[in-house]
Every structure is written in C-alpha cells, then in structure tokens.
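These are the structures in question, set out in turn.
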Structure P
Amino acid sequence: MDTAVSLKKTPLNAVHRAAGARMVDFGGWDMPVQYTGIIDEHQTVRQRVGLFDVSHMGEIEIRGPEALNLVNYVSTNNAAKLKIGQAQYSGLLYEHGGFVDDILVHKVDDDHFFLCVNASNQEKDYDYISTMNRGFKATVEFAGDRYAQIAVQGPRALETLAKLTRTNLAAIRYYWFADGEAAGIPARIARTGYTGEDGFEVYVAPDEAVKLWLALLEAGQEFGIAPAGLGARNTLRLEAKMALYGHEINASITPYEADLAWIVKMDKGDFLGREALAKQQAAGITRKLTGFEMRGRGIGRDGYEVQVDGQPAGWVTSGGPAPSLNKNIGLCYLPVGLAEPGRTIHIMIRNQPVEAVTAPTPFYKRAK
C-alpha cells in the first residue's frame, strides 16, 4: 500500500514532487524534507533567499465583540496590546501550565483575530479553544482549509517579494502584517518567520498557491532563490533557538522552563494556566532549557540522555548540525543549577558518553 495516499497534501505537493524533492511523513502530511540538500538549502536562506511551503500549518479565526477577551483568556501574551495589523508570539496552555501549543496571534480588526497554529495540533487547538469559549460573545472558526502559506526567508526576501506586490514591504515592521496582494492574488503578508532571518509569511487561498510559488521562484531568480524543505527549516530555527512543539515544548513543559517567560503577561488578568504559573513563579523552576555544543564526534538527537558527572541529569530536545557555525549544536533540559554556559556535559550517543559543553543561546543572531 502506498502510504502517501493516506497522508494529507498541501496544494504544492505536485510541484515539490516534480522538482525532485525528497518527501516524508511529517505529522500526517506529505512534505518535502529537502531538495538539493539540507546544508545547501540552509545556506541559501542565510545568504540569499529561500522558499518554504508551510501550508500544512493551521489557521483559526476568532471573531465577535468579545474576540479579544477570548483570545486573552486562552493565550499567555497580552493581545490587548496589539494594534490592528500587529502580531505576537504566544502560548496556548492547559490549566496545569503545560503547552497545548505555541501560536501566532494576528489582530486583523478590533473584533477579528487570526491565529496561526502548528500543523499537527490544529484540530486539537480548535477543539480546545472552542471548549473554552463559554460565555464569550465570540465565534471560533477552523480556517486551515482556507489558507495556503508560503514563507519567503533570507536577506533578499524583501527584494524578491517586492517585485510581485504594490504593498510597501519596507513599511511592515517585524511581527506586523498587511492585507494586499502578491502576484495579483489577494494575500495576507506578515513579516514573520521561523528561520532567524528577515522575511515574510504569505497567506493566500489554496488554489492560488502554485501560481504564487512559481512567481516567487521567478522573481527571486536573480538573487539565487531556491526552495527549501523541512530539514533546513529545522536547522535554521535551531540555530535561532526557536521552540518546536513536541521537542522544546509540550504538555509537561511550562513557558518558564522553556525560557519563554517573555510571552507570559501575568498582569493582564486571568488566563488559562495562570494559577499554575503563579505557583511555579513563586517556588522557582527546577529545570531549564539550555543550549549545548558538541565537543566529541556525533550529534545529540532528541530524546538522548544528558549526563553530568556520570549521572543522568536531563534530555536532549533537539540537536543537529549548525551550518552557519560549522559545529553540531542542540538544546536540552537540565536542572537549573547545572544550566549555566560553559559546563561540561555528556550526551549518551549509542550508549557512549560523548562530550559537549553548555552554550549561550541563541546560537545564531543575524546582523541587524
């Protein structure tokens, strides 16, 4: 049986296959992991401009006179601070303080919010928010099938996209967005991304995705544009220390442990998980997300045990090559007292302790 038959496909699936992409099952979606190679695609994004199909991501729309109240109740950041056309990174938490998901909240209007959520969590997130929508004058809509999403990322992203739109891209600040058009297609253009580079995430109707993708490839040709897969997306986000759900964050991890205290606004009023976070804040966290660099040969992959002084101390959440730094890096959870940079640790690789050292994060920061 062809397993690809049962996988969900983005509107660009045939384009990836025609381009010779290596496809994998990613959370039930048939997605390109690489085209020419992960390191090659990674460097293209860091130095020039890369194109990602992120249409598998989910969208949820919240509308109504109390849309803001509902958004603020289900998320950790303060959506009341958003102006129309502004976005914020936030957490969707369980009552016990662990993550349901990490989300992007966009304020389209005073009574309309647009959430971008993780692909494998979209149905769960929608059900959870809908269940919490008790007594709010607001409607929650599952909108994943209304949008395709294409990310244009890298130092030449603006010049590439500018060829296809009359929207003044330079005027869109980081974590702001504008509704306009691209390649003659109605589009929501957000200056957001998951790579640590400048760039845009463009939302269009699914049946227009192929047209936009091909137009972007043509527009970016002079800048050396190339499509990039999930492999490069992962190495890029890891260098920039951007959390991946199911790795750095999950139902048993809180924002404080994940080094995401900045997305928690305790002073905004009640929200899901607030009580649990207040208790943890008062007691202090016992474990913390920590960066490391490999000193020995090998890569610390997610789930590998971390040892300090020969004793089990934590686990790796993500690990891989850092092509921008020419070394192998990773993120792990360690007891707070062991989490400062410069400590020698060992990662258990094939039952052998391999030396690593804790390191400051993010590993990579683009020059402003």
Structure Q
Amino acid sequence: MGITANHLHPVRNPSLDVTRTIALCGVVVMNYHAYLNKEQAFYPQDPSFAERVFNPLSGILTTRFAATFVLVAGIGIALLMNAALQSKDPQLIHQARMKLARRGLFLFAIGAAIQWIWPGTILFYYGAYFLIAAVICTWKSRDLVLFSLGSIAISTSVSAWRASEFFDGNFTQWLSPSPNSPRNLLIRTFLDYTHPVFPWITFICAGIVLGRNLENLSRLRSRIVLVSGLSLAVVIVIRTFFAPESIATKANYVLQRVISTNNIDHSVLHVISTLAVALIAFCVISWIVDSRQSHPVVQFFARSGQMTLSLYLAHVLVFNFAVNWMHWVTPTGLDTALLLSAIFYVIAVPIASWWNKVNGAGPIERLYRAFGG
C-alpha cells in the first residue's frame, strides 16, 4: 500500500515527550529567575554557588534546557519528513515541507505577539527555525553539518567583530535592537539576544540528523554520550588554559569573546558545550524511557510533554498575573524564583497530563495543528 498524507503524522515517541516535560522545568526556572530578579540574577554581588549555577547569562544551566527543546524539535522534524522522503513522492514531500512552514509561521506570529509581554521569548525564534527547516529538511546530513558549521562561524565572527569595535570605542547597538520594526525583528531573529538563528539553527540540524538515525539510537547512544562528554572536556580545557588573564589588549579582548561560553556571545564553545549537554540529556532520558515505556510515571510525563506549547504560554501568563498585575510575588532572590517555579510546575504539569489523557491535544496545540496541519 502506498504512503498517504496520513503518514505525515508520525507515531509519537515517548522519549521526545518526556524530554520536553523535563526541559520545561528548567525553562520555567531559568525564565522566572531572570524575569523576577533581573539585574540581580545576571550580575549578583558575591554570588553563592547556586546563584552561579542558575545565572541566566553565564551559569552552567543557561540555555541548556531551551537547546534541548530545539534538539527534540529537530528530531520531530526528521520523523515528520522520514515517511515522505522514503516515498520519494514529490507531492508528499511538498506537503510535509508546507506543514513545517505553516507551523513555523504560526509560532513566529505567536512569538512576535508574546514578545510584548515576555521579552526574549523563544517562540518567534522557534518559528524561524521551522521556516528554515522547511527549506533544509531534505538536505543530506553532510550538508546539514556544513550548514551548522557555517552558522557557528557567522555567529562567532559577529561576536569577534563586535568585540573589536567595542574595544575601539565604536558601539554596535544597532545589532541589538528592540523588535519594533520588521528590520529590527529580523536582526534580532538571526543575530541577537537569547536564541538567534545563527547559531541556534545548529541544534535543529543536529536533531534532524539524530532523528534520521533514531531507530539505531540504542546502538549509537553510548557513542553519542562519549563524544559529547569529550567535547565538554575540551571546552573546559580551552576555557581554563587558553582564556586570557588580561583583556587590556584588543587581541585578548576579542579572544575572550571568541572562546566565551556565555550565551549572549553565541560563540563556538558555547554552541559545542550546549549541544553536548542537550545530546547527553536526551540520550540519558531516552535510555530510561525506552526501558520503562509502560511505567505510569513515564506515561504521565509523556502526556504532559504533548502539551508543552500550552504550558509555555501558561507560565508566561501565570508570571505576569502573579508578579506584574497582582503583585503577589516580589523579587527576593533565587529562592523566590525557585519556589514560584516549583508551584507552577507541580500544579500545571499534572493538569496538562490529565487534560491530554481526557481531551487529547491542548488548546494551543489544537490551534497549532489547525493552522499547521
């Protein structure tokens, strides 16, 4: 029997859904800490160990959860495209690409709107990734790797150039605009702030390549973890032994930015270390889930993982309601952010899991599929 359009709806993989639920916890914590404590979160005076770990700019956890989400999205894109590509039917391939494009357009529009009450949201970046994925999803894996390397080279070069200009007293704030015009929105989408296309499209490409080989994951898992672990070790060695002790010279100042692991610099070491962490996290979670797929806890988290778009928007609304509108929560430090995150998570995730079990897709997911297919 031939492959039909119905085959463009792949069977859900519980490992992906459980990973989304766990990654959501980290996204909520990091967002609530950054939005609630603001400058104190980014630049704490005499920071504790926990404040260094949860620092949204330079902490070991910064962007790791969001990158894991994007990696999983890439895997999902590959699973969506696999049936169409295997059929070699141009019409089915076109339908699958258009589905990705419509979904990307939906997320970009929602993200641009949410940006006004939640600056720095990943949603419109996410939409851009999907729009680009609609173009590159049929490329060979080798070409996706080369595209990723080019993306990293662009972001690292921009970071180095901005450092050089800043050292010379030339400010480049036009590359960090508020997204208040189509031009500025495009600059932010591709080059600036938290999750720009360059270099974050790398995580989508890595996910697509991994998704194409997902049936061999049990055989590849240990190798992926080993290579990722070694990559992290290399990053640590470079940062420890090659970071300049002084930034008094222009060369040292630029070098510091080039080998920075801070998210805001978008340089090569940050991308390598973040991708390594995302791959290790997914491999560990998938190993646990694959051996216990029928366990009630796994099913519980898998159901809520199908609701993460609704949960993401809910965490934005809950924060604005409790903090900005009702003033029930005031910034006192990391402890308050963690408590607020825990309260949201332990209430919202069970509700989402129950909703999915009883009603299927969440309200925002229904809109997403109605528009995107």
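Readers should treat all values here as calculations from the given coordinates under stated rules, not as data from a laboratory. Given the structure is predicted, the values throughout are model-derived calculations rather than measurements. Cβ atoms are built from the backbone, for glycine too; each structure is taken alone.
Structural remarks
- Looking at distance in nm of label points 7 Å out along Cα→Cβ at positions 92 and 340 over structures P, Q, structure Q comes out largest.
- Of the structures P, Q, the one that -5500 was derived from, the read-out being helix-only ellipticity at 222 nm (-39500 (n - 2.57) for each DSSP H run of 4 or more, over all residues; to 500): P
- Source structure (of P, Q) for distance in nm of label points 7 Å out along Cα→Cβ at positions 52 and 108, computed value 2.3: P
- Label whose coordinates, when relative contact order in percent (Cα under 8 Å, 6 or more apart) is calculated, return 17 (choices P, Q): P
- Which of P, Q yields 144 [volume of the Cα convex hull per residue in Å³, calculated]: P
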